[in-house]
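Peer 1: Structures incoming, each one as structure tokens.
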Structure I
Amino acid sequence: MARHYSTKDFFRQIPNALLARYFHEQKLFKDLDFAAMKEGNPAALFEAWLLLPDNQRNAMDTVFLEIFEMSCEKGFTAIIDEAGFQFNDNDSAVFVEKLSALPNHYQRAMITFLDHNTCWKGATRFYHADTLPYWRKRKNLPQKQAAVDDASIEQLSKLISHYFHHTEGRGKNCTVEPYRRGELDYFFAYPEDYSQQSIEWVNGEFDCRPHNPAFEVIYVYSQSEGSIDLNFRGSYKAIEPLQGMFAEAILKLDKLPPDPKDTRVYDLAPLLQKSFDFTFIPGSGIEKVIVKKLRLSSRIKKGDRITLEADTTQKPDAVYTLLDQISKTLPMSMYNITQVELAVSVIVDADKPAKMVKFYITYPNSCSLKYDEVGLKLRDMLETSGIEPKELTQEVKIAEA
């Protein structure tokens, strides 16, 4: 479940001494006795907070929300990764050891924000990228070092801006931020989106206010693999042009190399059997896997599909009960499984109950899992279970044809 943010609860999670540091740096609440407040009960602070002007509170609330989002294991991992770039090996080790000794992720995030702000922006970018699904990979690129000089970054920015401005009427302005994370190069591009109006409260007045948001284009380049991972939530036809812009500006290629077709496919056929067992290693935190939905596609008539979905709350194998029923009237040899929805019970935090993670696998090689810590664990489960994408055998190719 997504964590819920509230200012008052955030104040409860942060030690009074750190709250005092933050507000004193903002030249606020100098007369408030933070030391006299009981830890975890910031009633006096919250009362003073409510008396601040709206614009002042709103600006600080955005900061608190960002710190709150980074106050988790994935956030701490992103902080560590950015520290590895910002500091030398010895200083990075000291930094990580210092933060690891703190009692929780709230304090780790707050200390990083207050004392090591050079790590903050990159860490928040990495954390955000880790939460995004639906990355598109491009292979077959030369293993060249990424160009991150100002001229190359500006070139990529202008290429992205020009493309969207002339094809979609947006993107007049664009900025690109490069980051290094271990052996990977990250590039976060922010083109200008269409103007929008939102209903807002501004200085106590309820009104519509126009603004110009940005949308995202994120590249992750692996020199060792010669590959780009691209995240862009927009028209599919923009994918290859965006990859070509990266190849031109960052890899200094005359043109984008041909993209070899990815012939790997998920082997979903075993999931037709109720007896199929998912395999996961001890200590992974995975407790159980439930098949919630199956989509069957006709091998005879293209476009004909049957979707089986059932309430698995009381009966985990309810989908297979439906499958048994329809198999009495329809020959299953006429159908392939082309999509499955799985629900996995997995322990993310040892101190909290297991969470239920739902995701789709779609033939031939699409998966809605993210590349965060939980997503990688579940991908490992798919691999050990024999479902992760593999090259098509000649027999399967003939059957699919």
Structure II
Amino acid sequence: MNAHVSSQTLADAVRPLDGITVVSLEHAIAAPFCTRQLADLGARVIKVERPGVGDFARAYDDRVDGLASHFVWCNRSKESLALDLKHPDAKAILRDLVAKADVLVQNLAPGAAARLGLSEEALRPENPRLIVCDISGYGPDGPYRDRKAYDLLIQSEAGFLSVTGTPEEQVKAGLSIADIAAGMYAYTGILSALLKRGRTGRGSHVEVSMLEALGEWMGFPLYYTHQGQEPPRRTGASHATIFPYGPFPSGDGRTVMLGLQNEREWAIFCDAVLGQPDLARDPLFVSNVLRVQNRAALTDAIVAAFADSTAEAITARLEAAGIANAQVRTMAEVRAHPQLAARGRWREVATPNGRVDMLLPPAMPKGSEPRMDPVPALGAHSAAILAELGLDEARIAALRDAKAI
């Protein structure tokens, strides 16, 4: 019995990607976000960076004890290998690494990986089991292939800006959603390719473009405009096609966020929260379509009903009625969120400049603790990785003197 429990505990402790090696030529957000999640699951991620400069996201800001917030977020649990890929010896080292890897990820400029001899076609004969994941702005062909693709530009091209903001102004997302979308699809694509390799014994080529990733996320407004119909209006923090669903001011000057999903909730809301049961039968508001069309009049009615109540009192009524609601929290309030604290979602992670509290990844098999290893300094693992490839100290010193590493 004890032996069974012990072996089961050991099996549960194994992370899903233990033993998988990922080599990544990455910068900014999309590829680093993808590979950090692979590292969370146990993969060894070797991050290849330019000597002296590194991933340019290292210099975005200095808000985390002198380190960049984007970099700290996307690069824990990785090993940093400094290589100047313009140097022939560095190119040879990279090819040796990739020949032994399970996954190669890159989000270099269009055509750069191929010029380095790292295209899927060039690598496949050397490593038939290799999974190659190319992340780009617009894809490997087509008229936009060579365009620069920053997150805001893809938010524009994918139509996101056209449906986000207020009636007067288009507004970008407050975070890099195009990069995140591409990173998520690259991550899931690689996991799918690993499953396929387990069945076929052969690697795959995964191509992800930021435009196509965010374009998939734009599915609702794309289909909402079927056959040339009007697009959803820009409605600030309110929902464009469901109402009431969004922020409303309370009598004490605070904001109450609430959302209704169906006619049953609408009737309860009018009765138990607004104290106006007859409003549910008002001809202007008897369906969601009509409530959206007449949102200005309904907003006035809700604001008037809330005018004599505090946000706390309104929230208590919403909770008692079973109506969905939320606080509009600041970043400081999210750090202190009672739900995250109660569920133990924070871990301390080392960085070159000290320890930082970081959130656990949101999805892990129960019983497997995610990797939460340090954020690497530039080139911190170069010597150890080169030694693994068989280079002695003198050779490593010579490469350092030549600025190849």
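What follows draws every value from the coordinates through simple rules; no lab data is involved. Just so it is clear, the structure is predicted and the values come from calculations on it, not from any experiment. Cβ atoms are built from the backbone, for glycine too; each structure is taken alone.
Peer 1: Comparing structures I, II by mean count of other Cβ atoms within 10 Å over residues 167-174, which one has the largest value?
Peer 2: The maximum falls on structure I.
Peer 1: For structures I, II, which has the highest computed value of distance in nm of label points 7 Å out along Cα→Cβ at positions 23 and 367?
Peer 2: For this comparison of distance in nm of label points 7 Å out along Cα→Cβ at positions 23 and 367, the top structure is I.
Peer 1: If you work out Cα Rg over 2.2 N^0.38 Å, for residues 223-318 alone for I, II, which one comes out largest?
Peer 2: Once Cα Rg over 2.2 N^0.38 Å, for residues 223-318 alone is tallied for I, II, the winner is I.
Peer 1: Of the structures I, II, report the one carrying the highest value of relative contact order in percent (Cα under 8 Å, 6 or more apart).
Peer 2: Going through I, II one by one, relative contact order in percent (Cα under 8 Å, 6 or more apart) peaks for structure II.
Peer 1: Give the label, chosen from I, II, of the structure having the highest value of FRET efficiency 1/(1 + (r/R0)^6) of positions 87 and 127 (r between Cβ atoms, R0 = 25 Å, to 0.05).
Peer 2: The maximum falls on structure I.
Peer 1: Rank structures I, II by Kirkwood radius over Cα pairs in Å, for residues 103-238 alone and report only the one at the top, that is, the highest.
Peer 2: Largest one: structure I.
Peer 1: With distance in nm of label points 7 Å out along Cα→Cβ at positions 231 and 295 coming out at 2.3, pick the structure among I, II it was computed from.
Peer 2: I
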